[in-house]
Structure 1
Amino acid sequence: MVRLGISVEGQTEERFVKDVLAPHLAGFDVFAEAKIVATGWTANGARAKGGGINLGRISRELKTLLPSFRQGYVTSLYDLYGFEDRLSGETAAALESRIAQATGAPPNLIPYIQQYEFETLLLACPTTAADYFQAPGLAATIKNAVASAGGAEQVNDGRTTAPSKRLESWTAAQAPALMRFSKKTKVRHGATLCERITLATIRTACPRFDGWLKRLEALQA
């Protein structure tokens, strides 16, 4: 049995780990639990969670988390888009290296940055997404965007063209009101749609994500 802590950016990723990744990894004797990055303190002294992340914030978080998994591993699930102190032109792989360096490169740390956003995974199967959001025309919209970008993981990180921004715009125009994707509904939609798409399909469409998951499946106690 291997314990795995997954440091995540917010509630959407937390639920994805709990509902989708953890059950899958348990089949490989890897027992995963999500930990949302603390971004400050509330008025009553509790840790505030979720929101923007930067290298200083997550390095502190990881250094706090690592001792709890001394006999296991720690990985991360952060978005490249919106990473506050990402350098100009910095790739996901380069940012992962910076995270490792900032935490002292412990051997049980596996930094992972999702290119460009968690919502990239929701573009892995256009027909399933269209069925889920009850928007038949959405299948062609997603398919065209993915083809134009050169793959689901290449749908980019502009303020209006990042995967989450596109889903907000597309569903606002095409989906029934109760099924629209937004900041308020993405926690509910994210993990549920991933379950419907299936990890197998996501891995085929998102090779970078697939490589990370293969590393996690292969962890040894």
Structure 2
Amino acid sequence: MNTYMVIATFHPDTDMSDVLAVVDEERAHVKVLMDDGRLGSIHISMPRRTVFIETFAEDEAAAGATVASLPMSRWWTADVYPTPAPPRPAVFTAVELEYLATQRLGRLATAKADGTLQNSPVGFTVNTTDGTIDIDGFRLASSQKYRNVLTNGRAAFVVDDIVSVEPWRVRCMEIRADAEAIEVDGRPLIRLHPRRVISFGLDEDREAHEMTFHSRDIS
């Protein structure tokens, strides 16, 4: 579903008393469209004889059809404009992406319906387009972790390693996430949508041997 802004202008010869006569009918139809999720906010500027309408539709034609169904539209000339979605904030920083690209194994924590916890080593990929962690594996759909995600949709994921012991240097990322068990191109996946990302030691000052800790919520 996409968002469109429709700017409708009353015809110059419109008798506004005719418009006012269908106000109740217009309001009733607007409510139906809003309840159906096809219409958002509406603002009418009478001095400018212009109506601003937020619509939700699959394409521009469908947005225009929604507006054309309004009783007042008989007096309008309407133009439909797509409203670009705001850019999504990056989920992972460049440093985190660089680190994840060097790792092949993580640990996925899930919970059964009775609260029993499970922690499983898993392979993973980073979906940079959607900002998710995708996990697949052999017979994933029949695994307990897959069933756990189907049950409650919660998970935590850890990737860590030991770079050196002298000096002591470890790196770690913990991702607390909403999880979904899905199929993509016919193969089962566990997809993690990060809600909190915690990292340690990824961007340390190597000369000073100082390791930094970062924690942030993902909106």
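Before moving on, here are some points about what is shown:
- A value of 22 for relative contact order in percent (Cα under 8 Å, 6 or more apart), calculated from one of 1, 2, originates in structure 1.
- Winner on FRET efficiency 1/(1 + (r/R0)^6) of positions 32 and 144 (r between Cβ atoms, R0 = 41 Å, to 0.05) once structures 1, 2 are ranked, highest first: 1
- Which of 1, 2 leads on FRET efficiency 1/(1 + (r/R0)^6) of positions 8 and 192 (r between Cβ atoms, R0 = 25 Å, to 0.05), largest value: 1
- Distance in nm of label points 7 Å out along Cα→Cβ at positions 64 and 160 derived as 5.9 - corresponding label from 1, 2: 2
- Structures 1, 2, by Rg/Rh (Cα atoms, Kirkwood Rh): label with the highest value: 2
- Distance in nm of label points 7 Å out along Cα→Cβ at positions 24 and 200 - highest-scoring structure of 1, 2: 2
- Looking across 1, 2, the calculation of helix-only ellipticity at 222 nm (-39500 (n - 2.57) for each DSSP H run of 4 or more, over all residues; to 500) that yields -5500 traces back to 2.
- Of the structures 1, 2, the one that 2.6 was derived from, the read-out being distance in nm of label points 7 Å out along Cα→Cβ at positions 112 and 168: 1
- If FRET efficiency 1/(1 + (r/R0)^6) of positions 16 and 128 (r between Cβ atoms, R0 = 41 Å, to 0.05) is computed and equals 0.15, the structure in 1, 2: 2
All of the numbers you see were taken from the coordinates with simple rules; none came from a lab. Owing to the predicted nature of the structure, the values given are computational and were not obtained by experimental measurement. Cβ atoms are built from the backbone, for glycine too; each structure is taken alone.
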